[in-house]
Each structure stands twice: as C-alpha cells, then as structure tokens.
Structure P
Amino acid sequence: MTIPCTCRAKGRDYELGEVVCLPTSAGPRLATCGMELNNTSWHVTSEPCPDS
C-alpha cells in the first residue's frame with residue numbers, strides 16, 4: 001500500500017516534484033516539493049520567482 005505524499009503551501013497540496021513560488025526572508029523563491037528522510041519538505045532554491 002502506497003501512501004500519497006504531498007507538500008502543503010498556500011492552503012493546498014502539491015505533489016512530489018512540483019515547483020512553486022514561496023515567500024522567504026530573501027524574497028520570493030522557487031521551491032520544489034521533495035522528501036527529507038521520511039517526511040515531505042520544501043527544497044527552496046536561490047532562484048527568484050519569474051515575474052508574471
């Protein structure tokens with residue numbers, strides 16, 4: 001039995017591997033939903049979010 005793992009942000013679930021823009025102390029940055037040991041975690045990059 002596989003348990004679906006997701007990350008939470010902005011009031012919704014994101015699948016593993018999804019990339020979103022998250023606020024950080026350095027400003028908005030791209031972050032990827034991933035696994036850290038047996039927990040889901042956001043892996044924040046140093047790349048700023050693209051302007052829309």
Structure Q
Amino acid sequence: MALGTWTAYAPTTHEEHVRRAGDALLAIPPPPGWRPLGPDDELLRTLLPDEET
C-alpha cells in the first residue's frame with residue numbers, strides 16, 4: 001500500500017527512480033518495524049546507492 005501511494009504521488013520525472021526503489025524494497029524487504037528516517041536512511045542508501053558517485 002505504501003509503495004502504491006508513493007508511486008501515485010511521485011512526479012513523472014521521478015517515476016523510474018520510484019519503480020527501482022519499490023523493486024529493491026520488494027526484493028530485499030526491510031526488517032519488521034523499519035521506517036525510513038529520511039532520504040539519507042542507511043537501509044535506503046544500501047538498496048539504492050547514488051548514481052552520481
């Protein structure tokens with residue numbers, strides 16, 4: 001449900017990034033009770049490393 005909402009409200013310019021993020025979270029689910037602490041969340045950084053580096 002959360003991924004669907006995220007996808008629905010993401011700007012069209014970010015659709016591909018949101019799709020990849022959702023795929024990564026579904027492939028490697030976070031631990032029970034995990035909630036992202038923001039865009040610099042350690043788990044998100046592990047699953048979705050910056051493309052600019």
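Just so you know, all these numbers are worked out from the coordinates, no wet-lab data involved. Quick caveat: nothing in here was measured; it's all calculated off a predicted structure. Cβ atoms are built from the backbone, for glycine too; each structure is taken alone.
Assign the value 0, calculated as helix-only ellipticity at 222 nm (-39500 (n - 2.57) for each DSSP H run of 4 or more, over all residues; to 500), to the correct structure from P, Q. Attributed to the structure labelled P. Given a value of 5, 21, 27, 23, 15, 5, 3, 1, 0 for P(r) over Cα pairs in 5 Å bins from 0, in percent, calculated from one of P, Q, which structure does it belong to? Only one of P, Q returns 5, 21, 27, 23, 15, 5, 3, 1, 0 for P(r) over Cα pairs in 5 Å bins from 0, in percent, namely P.
Ranked by distance in nm of label points 7 Å out along Cα→Cβ at positions 4 and 44, structures P, Q are led by P, which has the greatest value.
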